[in-house]
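Next come the structures, one after another.
Readers should treat all values here as calculations from the given coordinates under stated rules, not as data from a laboratory. Just so you know, these numbers come straight off a predicted model, no measurement behind them. Cβ atoms are built from the backbone, for glycine too; each structure is taken alone.
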Structure 1
Amino acid sequence: MNGNFVWRDAGRVVVFRRDGVAQAPQLLHEHGFDSFELLTTPRALLGAPELEAAARAVHAVAPGQVPEIAAELLGRVSARQIVALGGGRTIDTAKAVASVSGAQVAAVPTTLSGAELTGIHRLPAGAEDRVRAMVRPELAIADPEAMTTLAETALRASAMNSLAHGADSLYTPFANPVAQMAALRGAELIAASLDEAPAERNRAALAQGSLLCAYAIDSAMFGMHHVICQTLVRICGSPHAETNAAILPRVMAFMVPRAPDHLASLAEALGTDPAEIETRILELGGNPSGLGDQGADRRKLDQALDSMLVRPELAFTPEPPTRDDLEALIESAW
């Protein structure tokens, strides 16, 4: 299915539409978002004048970490409805603000981050004791053209972030048939789209693959891959999507003997076999640069390893890795 559709799922609605950004004000109105404030970035806002005009107020999401950005916005965003236009950092910031304010959130993604479908996010710094609940957007307006406009290198990194959502969810204690089907179909769509030349790429398939993998991780949670990447980004300062692209091939190779059935299914969805899964994911990611070239701070690696080992989600991995395992894997991606 590559055409427009509406997906209603237990309290949330996904509107998949090729002209979704341009039609966002009308779509928001149809789903009850009539008086909202907009969280966005200058890049995203350039392509959405209609959405800017429809907002009560527009707040720029500054560079940096979600907890600090959200904490700064808490005193400025007063609407009971928030619309996030942008990538994962923007959408996660909206969710973090709403976790304290209780606002409804709608998301209009401009990357393949998957944040528009998950209730996974960090919290506003200093306001953790005021959090009401983790927030999942009630409405996602998924425009496949808007979600896939990044330059090729950045787009492949964003796609590897998406693929990681499905891949890491396959073998957790919360894995279930629906999430696994979504993850594998999402992986298949992502791989098939990235195998095409950029000018001929099926962008609708790529965007749908991202949505399905995001659904999977929201349902089944995550294991060591996301523990590693989230911690490296937070402590060592490497960029989010590019970190996923560098780490995912190594983690999946590491997981082959620990979850052989699940990795065999993933390899099949990617068009390869388990023995070649690392090479295949590196290829799909455009042979990404190493963590050192991405600007990761090696001096903080010991601190990052300590933090990884106390993350409870690490235990969601079959035969959880030791510190030596984690260090060797990260060094292979450096």
Structure 2
Amino acid sequence: MIVAHGALVRIIGDIKTIGLSPCWDTVCRVRGIEWGQHKLVDSTTVRPAGKAMNISRALAWMGRRHTAAGLWGGEDIRQAERALRALRQWVRLALTEAPGATRRNVTVVDTLNRREMHLRNVSELATGASLKRLGMHLRTMVRRADACVFAGMMPDQLLAADVDRVIQTCRAKGAAVAVDTSGPALQRIVDGGGLWLIKPNVAELCELVGQDLADRAAPLAKAAAGLLENVEVVLVTRGAGGAVLVTRDGVWQGRVVGRRKAAYTVGCGDYFLAGFLDAVAAGKTPAEALAPALAAGTARAWSLAETTTWQQAYQAIATRITPISGR
């Protein structure tokens, strides 16, 4: 990975999204439902998902060629490959087979009352053996200057050492490591140092630094700056409040100008991160990448990612980025 300090431009060879707890997302849309009712479903979609796969799908929407890696259940991996065939122009699949089936999650969308319910199953794909196999797979395909993005739920703490070895494999190959997860796993990985990027939300940042922080740009930036010994770039997402970017070269806050009722609340952070990755891969500095990141996350929230091209969405969403002084 080549870094031009000062401008902080990172030259990226390939983006590799890596999921350790992927899933199938079944989304059922129904016009109005309450507990105890029996309703006909208006539409149902089933697709490969999980945070890493969502980031991959967003990158494909942006026209960014990349690699989708990580674990997938051997019982349904061919089904996943068929489901992702439409994206093959942009996505190189390099999934590692694990024994068993990939978990299936269910989302119920009440389109009348604009609300959602998310039912999640536990992933059982990650074992010591499957993570070792993944590490060997990554060792053969990761190259210097790649960006390896570990996103989504992490396996049980009993497998922490196995997960850390997989991450270290990418670092040893000279790749930049980005992590988008939460809880004790995020704390442990950050404490290990040597990361390029993390993307906590406000609650996750509070947990990382052990403080109750007000959701305001200045205190969030000050707290995130304390992580820069272990991480080069900290992106703190704030929902409708925008985001705060903290690097060793400066601090910025950004938000979307204008409001619209959100059609989606899930997946916006994945699109946000994809927008940032795509911009950095195109040669932009982190500060320059914040606007497209916000636009991509907002495009998902406003359902523009399903109805327009990335170029149309980016032009339709205005953002405001300002530096924060005195961190």
Quiz item: Ranked by distance in nm of label points 7 Å out along Cα→Cβ at positions 115 and 139, which of 1, 2 sits at the highest value?
Solution: 2
Quiz prompt | If mean count of other Cβ atoms within 10 Å over residues 123-130 is computed and equals 14.9, the structure in 1, 2 | solution = 1
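Can you tell which of 1, 2 yields 4.0 when distance in nm of label points 7 Å out along Cα→Cβ at positions 35 and 211 is derived from it?
This value belongs to structure 2.
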Self-check item: Structure with the greatest value (metric volume of the Cα convex hull per residue in Å³, for residues 99-162 alone, set 1, 2)
Solution: 2
Quiz item: For mean count of other Cβ atoms within 10 Å over residues 67-74, which of 1, 2 scores largest?
Solution: 2
Practice problem: Have a look at 1, 2 and say which one yields 1.00 for FRET efficiency 1/(1 + (r/R0)^6) of positions 51 and 299 (r between Cβ atoms, R0 = 35 Å, to 0.05), as calculated. | Solution: 2
Practice problem: Given a value of -10000 for helix-only ellipticity at 222 nm (-39500 (n - 2.57) for each DSSP H run of 4 or more, over all residues; to 500), point me to the structure among 1, 2 it was derived from. | Solution: 2
